[in-house]
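> Below you'll find the structures, each written out as structure tokens.
Taken together, the values in this text are just the output of simple stated rules run on the coordinates, not laboratory data. As the structure is a prediction and not an experimental result, all values here were calculated from the model. Cβ atoms are built from the backbone, for glycine too; each structure is taken alone.
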Structure P
Amino acid sequence: MTGTANRKRRETNLNIRVTPQQKQVIAQAAQLKQTTVSNFVLQQAFEAAQDIVLEQRHFTLSANQWKTFCDALEAVPCEYPKLRKLLIEPGVFDK
């Protein structure tokens, strides 16, 4: 994909301010990856963002934690008579 075609797909800008030292290190890393600073920053930020979002959707448990989790899901629910009464009987605003 050419640079022009790539630019056409992007619809918005993301502007950031950096220190000279940060810019120098980022530029050096981009050069080592043989890409532009913009592409380097975009790719790294995008990958980091995907990891963070994924961490919020997926989690891992040890075998013992998994068993505890499954046991909690399969357990008979506790009985809360006052809560049942609150949900079944008409309330003050129902009259």
Structure Q
Amino acid sequence: MTIRSKMKHVLYMLTALGMLLYALPMISFDSGRGWVTLFGALWALFAFLVVGAHLHFLLGVDAEKKKQLERVRKAKLREWQMKWSKERKESRSL
């Protein structure tokens, strides 16, 4: 992961946090407003999801998953290669 990529995600996360800090005191969560309350709650949820997605990327969870999936893929490839070589030997002996 490059420094530029990390900085981009930090900037986007800070922007989303800034919007949350600015907007949350202005959003009315009163029960009498109906659509306004629903919009405010959904907007805040979306902003928290954006922050969470950038944190997920910055903490490197994706990189760990990719490494683990790559290990599994290589292990399966080795198994298939052993199986294919065994099948070739058996077909040659026939």
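> Which of P, Q yields -29500 for helix-only ellipticity at 222 nm (-39500 (n - 2.57) for each DSSP H run of 4 or more, over all residues; to 500), as computed?
Here the read-out was taken from Q.
> One of P, Q was used to compute volume of the Cα convex hull per residue in Å³, and the answer was 322. Which one was it?
Only one of P, Q returns 322 for volume of the Cα convex hull per residue in Å³, namely P.
> Where does the value 6.6 come from, among P, Q, when distance in nm of label points 7 Å out along Cα→Cβ at positions 15 and 79 is the thing being computed?
Computed on structure P.
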